[in-house]
Structures are given as structure tokens and as C-alpha cells.
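So, here's a batch of structures to check.
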Structure 1
Amino acid sequence: MKKSGLWIAIAVIAFMGLVVYSTLGMRKHRVEVCMEFNGQTSCRTAAGETVDRARRAAIDNACATIASGVGDSIACQNRPPVSEKRIE
């Protein structure tokens, strides 16, 4: 019984280590974008495995705060950012 408990503890610790490693490994690039839609501006920072993924996440997050409804969200996300800055 003690041996199986030890193996379970080792497996849990290994799994937690894998989750932390993969989560931190995906955040290699950070981007801050500012979006303007319907007279409102929102700036958000996001991280991602690539610059494009980080940029897309930041745009989506910024538009989520200033657009209402699916149509407005899509329209906002299809606009170019007012400003964009890579954070290293």
C-alpha cells in the first residue's frame, strides 16, 4: 500500500511539472495592442507561442471589452490595431 501511494505522489508531481513547463514554454512572445471601435479604445497585453498568436489573443481580448455582440466583435477584430508593441 505504501509503495502505490509513493508512485501516485511521483506521478502527480511529474504531471504538475509538465503542466507548468508547457504553460511557461508557450509564453515566449508578448504583444500589447490597442484597438479602437465605436469611439472606444482598449489596450491589452497577451502572450503566445508565436508573435502572431500573441497578437491575435491581444486583439481578441481588447475587442471583448469594447464590442458588444458577435457582429461587433468580428468587426472589431478585423480592424488593424491603433498601436502594437512587442514586449520582450
Structure 2
Amino acid sequence: MIVKDVVVKNRAGLHTRPAAAVVKLASRFKSDFFIEMQGTQINAKSIIGVMSLAAPKGTKLRLKLEGEDAEEAARQLVAFFDQGFGEV
């Protein structure tokens, strides 16, 4: 299992558009992908799950990936979070 910590950097937080983009990116990979926030873990390939986090700017999230392409998935997803979902 690969575990990476990220911070939500864009001003509006993990709202609808970035949530959909995270799910779309995650769905390209075969690996299981979960996001943990304050003890709650959701399936990051579920738009409802990701949107339910409602993570505002500055929120620390833990990404957990497991599977055959987990390393590449982690690399791309961490980069996407680091870039503020293209909104920074």
C-alpha cells in the first residue's frame, strides 16, 4: 500500500469540479484508491464519496493506494493535488 499526505491548495477547496476531476483521474487506474480525512475514509473513485468530504483550502488529506499501478497513480494524483487541481 502506498500512503501519501496532501493538502488542498486551491481557494475553493475540494468542490464539485475538482472532486469530479479526482474521480476521473483515479478511474484511469486499476488500483484501489481511498482518501482519509479526520478519521473518515472514502472510496476516491466515488464522486459522492469525494464530494462528501467537502474539504476546504488547507485541509490535510491522506491518499491510500493499493494495486498493480499504485505507484503511477499516486504520482499523478499527488501532482494534481499539488497543482491545486489546476485552479491555483
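Quick notes
- Structures 1, 2, by mean projected area of the Cα convex hull in nm²: label with the highest value: 1
- Mean count of other Cβ atoms within 10 Å over residues 13-20 - structure with the largest value, from 1, 2: 2
- helix-only ellipticity at 222 nm (-39500 (n - 2.57) for each DSSP H run of 4 or more, over all residues; to 500) from the coordinates reads -18500; which among 1, 2: 1
- Of the structures 1, 2, the one that 47 was derived from, the read-out being relative contact order in percent (Cα under 8 Å, 6 or more apart): 2
- Read-out distance in nm of label points 7 Å out along Cα→Cβ at positions 45 and 77, computed value 2.4, structure in 1, 2: 1
- Computed 15.2 for mean count of other Cβ atoms within 10 Å over residues 5-12 - originating structure among 1, 2: 2
No lab work stands behind these numbers, since they all come straight from the coordinates. These numbers come from a predicted model, not from an experiment. Cβ atoms are built from the backbone, for glycine too; each structure is taken alone.
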